[in-house]
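Taken together, the values in this text are just the output of simple stated rules run on the coordinates, not laboratory data. The structure displayed is predicted, hence computed values, not measured ones. Cβ atoms are built from the backbone, for glycine too; each structure is taken alone.
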Structure I
Amino acid sequence: MDIVSQTPTCLVAQARPGKRPAFLAVGVLVIAGGVLILLMTGSVVTLTCRRTSPMEGKIELVSSRLIGSETRDAPLESVRSVVIKHGISRGGGGVVLLTNTGEFSLASLSSGRADELAGRLTAFLSVPGSPDLTIRQDNRPATFGVGLAMIAVGALILMLGFEKVVCNFDKSGKRIAIVRTGLFGTRKAEYEMGQVADFRAEWTSKRRKGMVVYLMLKSGDRVHAGWPDDRDTVGAIRRFLGLNGGN
């Protein structure tokens, strides 16, 4: 917090976060993490089993994401059995089709529903006249919620990093104006000097890793007014306002 100008009746102080580069770096990282979640994990997985004859057809697995899609398929007649292999998915087991050419994993559809999926596929394969089978799983609501929440948190951190607070103490007008400027605009609040009970710096948590400056009102409300420095700016403002004690 720095004193920009001072006269016998007016004092203007300006403050920015003391760890501004850290706020900016953390904000960018959190936003990048949220974007990565949206791009990489939000997907729609569709399994389609079609018959062209009682014993022939195609099994197709399509995984679609924001950045593209992946398609795998296997001839229906090449499937020898349906098994569950544990450890493939977090749900406890992943469904795998054993074909004449190798394994066809359906782990992306199996989380928490391996037994159900294996049962439906086994029923389809064992009944030649059964209708086509389509199974769809959309995990976008959950992953998009997490990704958007991270982006919102990152934006708030960036806002704090770019924030600037200007306090204008006007004795002649008996007013205190606090102007807060950030990425998304400017906000101004005014208070009468008669409302002020104190002006001091406080630790933000019990771990004492950061301090902020508050304008304490007689109503009990606390108004964030900036961040302290090592030059006793808070003490100078207190003396200007005629408040007793240190900072």
Structure II
Amino acid sequence: MPYSISTSIFSFVQFDETDTLLDCEITPKQMCLPAYDQDDAWFQFKIVADTDDESDLLCPVSGPEPITLGIVENCGDGYLLQFAEKPTRYRIDSKTILYVWQQGLPNFESVIKVGECFRIMVSMPNINAQTWCSNCFQRIFDSCHTSVIEYSNEENAFDFNYCAGGDTNNTDADCSPTIIEFTNQATMSIPWTAFLQAKYGNTPNVQVWIRDTNGELVAAGLRVALDTYPPTELRFDFGGVSSGVIKIK
């Protein structure tokens, strides 16, 4: 029962791809992506089965999650670290499962020293022996001369799936955002209700805009704290009394 894995060609994180790139002079170059913070790598991938029955094995109603992610030094090695977190999954057609990973590289610094290289490995230990490795990452000691690039869209685009369709519990994923306005708040908590969880999953895309002195909305680079996983609430610290808008999608 062979399975295959795929990612968008525009994704920085690739699986079963070479780390060799061609520069403008068509010269092969080896490159590892820098990793400084554990939130530096969010990505999605699709696993395609040969048959509907094989795809069903990826979506069990109960029991352990069939897909394992973790860190290895080289392809073929055992895991240095298996992530306890699990990806959000969606069945986008009868044979294809979309996995959305928004947990980054949790605790990677516990097994990878500064300067060392590593890969993310996807495996299916409870189904067969197939594994797939990502391109190379290298832990760096500071974030100087680096940037984190985030993709988002209001619809599916460039082979990224933002509106996944039906999740594996047969509820509908929804691209319509939830807008929450706040006024004169320094902190805020939003209960992560069953309705919001069904609509956006356990790892939603959350954006915050704060009004400046001119009353205009400005994107705020705030991190959203989850009280636990799966979350029961989202927590915000605006860094002072502020007014603005929270967008959840």
Structure III
Amino acid sequence: MAIGPWYMCCRGKIRAVFALLAFFSFSLSLHAQDKIIFTDPAKSPLFGAITGVSDGRISIDTKDSSGNTAKLTIYISDIQSVVMPPPPEVAKVKNAPPATAIPVLEPIVKQWAGLPADWTTDAMSQLADAYDAQNQSDKSAAIYAEFGKLYANVPAGQESIVGQAKMDLKSGNYAAALAAVQSLVTQANANIAPSAPEGRLFAGAFLVYGQCLEHSGQFPQALEAYLTVKTMFYQNPALADQADQLAKALLAHHQDVAVD
């Protein structure tokens, strides 16, 4: 009868389908895991669930060769970067008012500060700016100071420079603010392909730079600084929007200003 060969054929196809499903299931599971990329290229990326950051080390739950859960602690100095999705609350308060953002971001920053991931530094910057907007400059300054310690060897570490410049700007010390960001402006002008962290850093520097120039009556140069954020360092939407608002406000008061 033909049933035997038909059954054997179908059974082979069924096995193939299940094998394919198992492969995709494994791939999706692997993709969903956090990933640690080491500074030593000889080391393979490590997959697992990152559980915390403390004292310059990252804790991660992973699987050993037998499939058992292994709890590891890795020094951040040995890590190049981390691929880890941010907590969903971070996206929900991305453009939220400071009073709304602070209670959400504060515990997240406390738990994850030091993690070498873009969303962590973005959250820290947003929290610092939110504190500053709420006239809690001491807390804002503390966060930016922590930037300098935790991210000293990456672009985000220089956020502390921008943070201090923002506070100098707010207090009316334009000379100090301008001096602080001048080196970052020079770096930015030499960087035609900034990474996302560099884009945020340079955008913050140019926003301070533009406001200092505007205060000294250098309106075309100030407008150029704001437009530079919109066209070159737009990686962070909130900063690009701030640059747009500053440019519009400048043009509203000085309609004859143009960029050469």
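Here are the numbers for the structure shown:
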| read-out | value |
| --- | --- |
| Value 1.35, calculated as Rg/Rh (Cα atoms, Kirkwood Rh), assigned to which of I, II, III | I |
| Among I, II, III, which structure scores highest (criterion: relative contact order in percent (Cα under 8 Å, 6 or more apart)) | I |
| Top of I, II, III by distance in nm of label points 7 Å out along Cα→Cβ at positions 99 and 219, largest first | I |
| Read-out helix-only ellipticity at 222 nm (-39500 (n - 2.57) for each DSSP H run of 4 or more, over all residues; to 500), computed value -20000, structure in I, II, III | III |
